[in-house]
Structure formats: structure tokens, C-alpha cells
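These notes open a run of structures that come right after.
Only the coordinates and a few stated rules stand behind these numbers; no lab work does. As the structure is a computational prediction, the values presented were derived from the model and not from experiment. Cβ atoms are built from the backbone, for glycine too; each structure is taken alone.
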Structure I
Amino acid sequence: MRVYLVQHGVAKTKEEDPARPLTPEGREEVERVARTAAARGVRPAVILHSGKARAQETAEILAAHTRPEDGLRAVKGLAPDDAPRRARKRIEEARGPLMLVGHLPHLGRLASLLLTGSDEGEIVAFRKGGVVCLERGDEDERFAVAWLLTPELVAP
């Protein structure tokens, strides 16, 4: 089982735009990451996002490149301060590779929960617009980090 955890791209501040859409830089970085991920065979069955503008835009860019079979949709449980157990339940119920596009601190807590069994502490340092791939074998209880892809690793 693979799960891709994605922190939304760089977004405008609340002062610039209360909806907080991606900045031009944020869109460009997510585009680069999405192209590279797709070229490397990333094919989630579905992309779920928090519904916030910055996460939705990030998910849309990723979907345009990775073409998830079941599309993308906003779901509850991926907001910045949501408890990670709800997202873990979605992962457990997934029928195929799942991509979750969200926010900190939620993603950090979710990664910790999947990797260690506890949602305390920061195990993975997320980067805006980056993808963290976690993988678990059929017999494994916990996930392991398979790879990370950040905008800095992808040439413009």
C-alpha cells in the first residue's frame, strides 16, 4: 500500500487574499513536482484534499499530471488542526494508492502516526509543494518512508 502525503504549494497570505490561493511561484513549483512524479510513475487511485483553496489548487495540478482513476475530491479530516486518526481510517479503507493534499501540522502528525503509531513529534520535515511517499507491505503494521520529492530537487 502506498500513500502520498502532499503539503499544498506556497500560498498568498491572508492579508493578500483571505481565500489563500497559490502564488505564481507556488503553482510553478507544484507543476514541476507533479510532472516529475507522473514521469516516475506516480498514479494514485484518488486524490483527496482539504477543500481549502491552496490544497484544492495543488490537488488539481497533481491530478492533471497523475490522472487518478477516481479523480479528486474534498473531504473532511485534512484541515490543519484535524486529528490524524480520521485520515488514517481513510488510508486503511483505500482500495489503491491514495494521495492526500493538506496542511501542517496535520500532515506531520499523520506521518508520525503512520510511521511510529503515535501522532506526537515531527518525524518528516514537509516542504510546501513536496510529496512524501509512504509504503507498507501487506504484512506490515506500520508504514516506512519510500521517498520524498521537493521543488528543490526538480529542475525548473
Structure II
Amino acid sequence: MSRPADDLYEDDFYAWTKQQAEIIRRLPVADNRFDRDRVAEEIADLGKSERDAVRSQVRRIIEHFLKLQYSPASAPRRDWRAMIVDARAELADKLTSTLRRHAREHLPRLYSVARRKAVLALEEFGEAAATAHIPQNCPYTLTEIFRDDWYPAPPE
């Protein structure tokens, strides 16, 4: 049984856009002035925008987690934490159960991109040695990524 559109819209906008686009695509077109396929695509694109925003913030958090955990620098740590706080706030505005599942499914790929960005940033500031310790696979859980008060331990 599917949920009423109003409830889904309020609770999970991403899922609502996918549902509504599919419904529109299935509607018979009685009037050739109605551009069913483009309207459906525009609605689907709204959902993709939400999905992409969640992906971006997850990558941003992971990149700064890696810097906090593996960089020996002390000066930029406060800025990295501020960026994590900002990214988590953005996530809180966008995150739904569907997008949470999407982030879980795509975490390895999101981590891979964030790892490359962190490595490039550390190398740019002369910390190439620190990059050798960054794991190939994501050491963080989604719970840690989303939790407001969690940060990885700094280097020893």
C-alpha cells in the first residue's frame, strides 16, 4: 500500500518526487499541450537536486574528518570543525529516510571522492606523509557522519 502523496511530500521529498514523476509518466495524454515527459523529468530533477546536496555534504564531512584525523596541523582544525558543523546543518535540512538509505548504499563511492580531495589538500600543504595513513575504505559509519557531537580522534 502506498502512502498518501501529502504525507510523503512532507516526510520524504526525494521519494515523493520519484513517485510523482512515475505517476505523471504513466498518465494518458489527452491534450497535446501537456508536455508529460518534461514535466515528469522536472519533478524528478527536483529530487535529484536534494539527493546531490546530501551526497555533497556527506563527502564534505568525510573530507574534513580525514583532515582532522590525519593532518598534524593544528591551526586549521577549528575551521575544519566549523565546516563539519555547517555540512551537518545542511544535511539536517535535506535528509530523509530514502536519502539516508541512498547515502548508505553509496558511502564507498562518496568516501573515495572525499579521500581524494583530502589527499590533494594535505599534499598541497606539505603533509604528503600524512596521506599514507589514510585508509582506502571508509573508516566512518553513517551514524558518526550524521551525529552532531562526533569527530574522529586527532593524530597522536
Structure III
Amino acid sequence: MPGAWTHLAARLFDFLTARRLTDAERDVVIGWLDGGDAAGAFFEQPDADQRHGFHAASQVQAGSPDRIDLIRAALLHDVGKRHSGLGAVGRVLASVAIRLRLPLPPRFALYRDHGVVAAAELAGVDEIVTDFARHHHSDRPPSIDPRDWELLVAADKARTR
């Protein structure tokens, strides 16, 4: 359990210090999404979530450059978080409440359930995109190959620094 708290502290630091995507990075994202509707969901995210998704997708691309489906899965897995409208402090409080299994106000519950929200929102995208969004905080679904899952999870956990 201490590792989970350390991971959350690192993510908070990354959230607070994230820089906006550069124009060149934004162009890469647009290319990965091929002008699809998911681009709106991606660019509506706070800068820190865009940075995290971009970093995760870049990690996946380095390991599997020909798998645009995996790159998109890494890029889009957290787009549901934006619906909670929580900033840094709200996310910390929500994360603590979730870890302690406390009753959650609606916005905290929405933050907790961001994967399900993202999967519903991305229903028209590749199956692996929706399945990774839905399950990235739980166990691998049978629809995702174990090697692909390992690559996606490692990219999600990688620091953006």
C-alpha cells in the first residue's frame, strides 16, 4: 500500500508542474487520432492530463511503433477525468477518500469512475481503446493481449519527468 501512496504523490507533483503540450506535440496527437472525434475529448482535458496521455502514448509508440490502436489507448485512457471538474486539491481529496473507501460525493465518484466514463465516451474508437480506458485501474480484460496490457500499464505508470 505505501507504493500506491507514493505513486499518488508523484502524480500530484506531475499534475502541478505539467507544462502545456507544444504545437509540435499537439500536431503529433492530431496525427495519432487521425482527425477523429476523440481529439475533442483529449484537448478538453487539463494540461496535466494531456501531458500524461501524450507521455504514455509516446512510451507505447517507442515499444510498439506500428500499433496505432495501442498508442490511442494510452493517449485517451484518462479522458473521463475531465468530467469531474476536479483540480489538484480535489483530486487529492478524492484519491484519499477512494483509498480509504469513504462515501464519495458525486464529483469524487465521477473521478473514481473515469475509466467507465471514458469507455462510454470513446465507444466508436478501437475496442482496445475502450477496454483499456474501462479497465486500466483493474485487471486485464480477456480482449487485451497480456503483452499489450503490460506495455499499456507500464506507460500509464511512467512518470512524465
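Looking at structures I, II, III, which one was Rg and Dmax of the Cα atoms in Å calculated from, given that it came out as 14.8, 43? Working through the options, I get structure III.
On mean count of other Cβ atoms within 10 Å over residues 29-36, which of the structures labelled I, II, III is highest? Largest one: structure I. Determine which structure produced the value -23500 for helix-only ellipticity at 222 nm (-39500 (n - 2.57) for each DSSP H run of 4 or more, over all residues; to 500), calculated from the coordinates; the candidates are I, II, III. Matching structure: II.
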